[in-house]
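Asker: Before anything else, here is the set of structures, which you'll find just below.
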Structure I
Amino acid sequence: MSSDIRAFSPASVGNAGVGFDILGHSIDGPGDLAIVRRIAEPTVRIAAIRGTTVDLPRVAEKNTAGMALLSLREGLGLEHGFEIELEKGIPLGSGMGGSAASCVAALVAANALLATPLTPEQLYPHALAGEAVASGSLHGDNVGPMLLGGLVLATKDALVRIPVPAHWHCVLVHPDAVLETRRAREALKGHYALGDFVAQSANLALVLAGCFQGDVALVRRGLSDVLVEPRRAPLITGFAEVKTAALDCNALGASISGAGPSVFAWFESRADAEAAATAMRAAFATAGFASESFVSPIAGPAARVLP
């Protein structure tokens with residue numbers, strides 16, 4: 001057994017517009033890398049964090065990767081511990097699942113060091129525990145897709161991979177801006193009309209049915225966030241124009257990725273997605289922000305151990 005295991009977790013699109021906290025998909029693009037080694041001491045240490053200028057917590061209980069491995073140790077009753085090195089490839093506060101990717105990469109690496117590795121579903125509760133350090137709540141819309149790959153329905157105690165045609169693609173555009181998850185969650189406080197919940201439930205059902213049937217018309221009818229997007233959109237300068245640019249390029253729908261400020265859109269083909277990426281970046285530029293875009297199948301990759 002190798003003393004060091006390296007694992008990579010991809011970025012993700014949390015919420016997927018209509019599935020707040022329960023639906024998301026991974027993307028083929030940037031991600032976080034974790035190097036984990038087994039240590040004799042019954043503890044979890046974070047030895048290094050690279051790839052960011054932000055001073056992230058090195059205390060395990062306050063770090064998503066550290067907390068995930070603490071949960072793993074406790075859950076399995078392990079006598080040994082782990083040491084972690086993190087290499088951040090996902091910008092912080094980007095809405096691309098950066099905090100989730102760190103904990104999933106660390107879990108996948110640590111899992112490879114176990115005598116009897118766990119399944120992704122068995123790792124899921126520990127990933128939830130890690131993600132909660134950053135967001136303040138248990139939600140699996142980022143960690144679930146990273147563990148399984150693709151589009152995933154992630155409740156508190158279940159993971160369900162949703163089939164998506166291989167040719168359907170996503171564009172994720174990340175502006176040069178930061179929006180902290182906790183601030184974005186603050187914007188959601190207050191009362192909601194019952195009709196909005198009904199409309200959002202209907203839209204989620206249409207999207208899921210459309211994915212299972214490969215029916216773009218159903219997805220196009222449903223991929224509209226009427227519950228969360230209206231409250232978070234004012235936090236993202238240029239959002240309306242970027243969304244319009246995606247829809248003008250034949251998007252099935254577009255909305256905020258995770259807590260933002262990144263914006264995503266779904267397309268029936270890669271060609272449409274690539275054309276939209278240019279238009280969406282141009283819209284952010286008009287709003288005063290440089291941005292980068294990623295084009296990926298909606299059925300993106302899962303976290304994996306690296307050779």
Structure II
Amino acid sequence: MRIKRIAAIAAAATLTLGMAACGGDDAGEGTGAGTDKDFAAGSTMERLNQAQAIKIGTKFDQPLFGLKGLDGKPQGFDVEIGKIVADELGIPEDKIEWVETPSTVREQRIEEGAVDIVVATYTINDTRKERIDFAGPYYIAGQTILVKADENEITGPDSFKTTGKKVCSVQGSTPAANIEQYLSNVGEQLVVFDVYTKCLDALKGGQVDAITTDNVILSGYMSQNEGQFKLVGGTFTEEPYGIGLKKGDNDFRTFLNDTLEKIFEDGRYLQAWKDTAGKIDSADPKIPTVNRY
């Protein structure tokens with residue numbers, strides 16, 4: 001009996017050492033980031049976790065939310081939200097592929113599978129929900145107007161009807177659609193480009209008199225051009241930002257909504273804000289209510 005017990009102990013010790021050695025090899029290869037995650041078989045979460053990779057669409061031209069840095073990687077609040085999603089999937093930050101996704105192609109990028117999610121100042125609305133799904137919202141912005149610091153005739157959206165001045169926005173964006181009701185001649189007064197940086201160049205060059213989009217985007221441009229511009233008229237819409245994903249992937253949408261609610265509570269959401277947009281806007285954002293439509 002004593003010999004049998006010794007043999008059993010030796011066998012167990014051998015098995016333990018073998019498992020430890022295997023674990024050490026996995027860690028050395030850097031493939032163990034998602035091993036503690038358990039996702040439903042066949043789900044998008046399992047697929048991404050097993051691939052240890054995710055493609056996230058965001059903007060590269062919007063300070064504070066998504067701006068391409070000197071290292072070639074985007075930085076900002078949207079980017080931090082994307083990193084948190086990857087982390088919850090068990091995917092390390094260096095395995096994220098950032099895909100530039102301007103407003104005009106956000107739905108297209110999702111539909112064609114070029115990205116797994118889009119986090120790009122993406123306003124949730126019914127028209128877009130005909131093509132893709134949203135998780136969130138994770139932030140509530142508001143549309144406003146940016147003008148040169150010495151501009152005094154434009155004081156809010158109603159000014160465009162009386163002054164006939166030109167305003168710039170991005171093609172296919174919610175702000176571009178919203179501002180039309182305040183223009184006396186849409187064809188002459190509304191100038192659209194594919195990205196907001198072109199609007200900023202047009203404003204600097206005098207081709208347009210104002211830019212309209214969400215307050216946080218315009219605040220970012222003001223932070224990079226101190227003293228040159230000002231915001232006028234306050235906000236005149238509510239823009240709930242959501243995470244875009246492929247239509248009909250309900251399990252993935254539930255996961256993303258669960259993730260957002262989790263970080264609203266555990267402090268990661270506010271920390272992401274403080275590390276990015278909060279450096280300009282010190283007021284903590286109001287925590288939105290997730291819409292699980």
Structure III
Amino acid sequence: MSPSVTVRVPAKVNVQLAVGGVRPDGFHDLANVFLAVGLYDEVTVTPAEELRITCSGPDAGQVPLDASNLAARAALALAARHGRAADVHIHIDKDIPVAGGMAGGSADGAGALLACDALWGTGASREELLDICAELGSDVPFSLVGVAALGRGRGEILTPLAVGGTFHWVFAVADGGLSTPAVYAECDRLREVSGGGSGVADVPEPEPSPALLDALRTGDATALAAAVTNDLQAAAVSLRPSLAATLAAGTGAGALAALVSGSGPTTAFLVRDEAEGEKVADALRSSGTCRSVRVTSGAAPGATVIRAESSPSGV
């Protein structure tokens with residue numbers, strides 16, 4: 001039996017995504033309030049003769065199994081810093097929707113990073129792991145941290161946030177994905193055609209909503225529903241008009257709030273409790289406006305080692 005480490009890592013929903021103007025480098029400053037929710041990928045690493053990736057679970061066929069996968073990039077980045085080869089088999093047991101705006105790829109990157117650190121005994125500090133996460137992508141640091149956080153910069157500069165209760169969610173998974181760069185580009189285009197401009201000088205600096213942060217802290221679902229916003233929603237709906245019908249179906253079924261999750265195309269519905277969640281989920285399933293529906297809650301912990309098995313020799 002080879003040694004192995006398995007890490008469980010959550011999906012996220014952006015309860016606020018305030019997007020600033022496009023910067024000269026092409027990125028946008030954000031005020032991005034992340035909430036981790038209880039849909040998880042599990043990432044298992046074992047020693048191998050060379051780096052390879054496998055994947056199982058729903059939509060596994062859509063997951064790249066080459067060096068473009070964030071899990072592979074995470075292993076390579078950690079190995080490079082510690083002067084070793086990234087000779088591991090990374091297996092992703094995928095349950096987070098693929099290309100759905102719920103940071104599934106970012107979750108796999110954070111999961112692989114933590115798993116390799118544990119397998120190799122590199123002893124990387126939390127700061128080093130977060131630094132590597134930030135190099136990998138804007139959402140990867142939050143996948144490591146979990147619970148709730150405010151992301152500034154491109155979303156990678158995190159401030160943990162207090163969550164005072166459990167928030168219940170229903171997620172409607174759309175057919176196909178949406179390209180995050182394409183959604184940001186559409187956001188810029190819509191701002192231009194509205195006459196307001198899309199540059200840093202044209203768009204107010206993004207700031208977190210005090211009412212939303214207070215609702216998270218107190219666990220008040222009704223107050224949170226009144227405060228959730230996503231500046232990318234109009235762009236996602238512009239690129240995928242069918243999302244409007246999904247949002248309307250969930251709202252019509254009694255959801256407290258409905259929004260596109262991140263850059264989409266998954267849509268998120270905040271509900272009062274578990275029973276209301278099942279009611280909204282049933283309505284969405286029968287609406288014919290989405291491919292599948294998931295019911296869960298948050299906040300959820302970040303990347304966590306759930307199994308660590310040694311070889312018979314104790315390696």
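Read the figures in this text as sums done on the coordinates, not as results from a lab. What you see is a predicted model, and the numbers here were worked out from it, not measured in a lab. Cβ atoms are built from the backbone, for glycine too; each structure is taken alone.
Asker: Work out which structure the value 1.10 belongs to, where Rg/Rh (Cα atoms, Kirkwood Rh), for residues 164-227 alone was derived from one of I, II, III.
Answerer: On the way: I: 1.07; II: 0.95; III: 1.10.
Going through each structure in turn, the value belongs to III.
Asker: Comparing I, II, III, where is distance in nm of label points 7 Å out along Cα→Cβ at positions 212 and 268 highest?
Answerer: When distance in nm of label points 7 Å out along Cα→Cβ at positions 212 and 268 is computed for each of I, II, III, structure II gives the biggest number.
Asker: To continue, here is another question. By the measure distance in nm of label points 7 Å out along Cα→Cβ at positions 44 and 260, tell me the structure among I, II, III with the highest figure.
Answerer: Result for distance in nm of label points 7 Å out along Cα→Cβ at positions 44 and 260 over I, II, III: largest is III.
Asker: Thinking only about Kirkwood radius over Cα pairs in Å, which of I, II, III has the largest value?
Answerer: Largest value of Kirkwood radius over Cα pairs in Å: II.
Asker: Which structure, out of I, II, III, was distance in nm of label points 7 Å out along Cα→Cβ at positions 124 and 188 derived from, given a value of 3.0?
Answerer: Going label by label, the one that fits is III.
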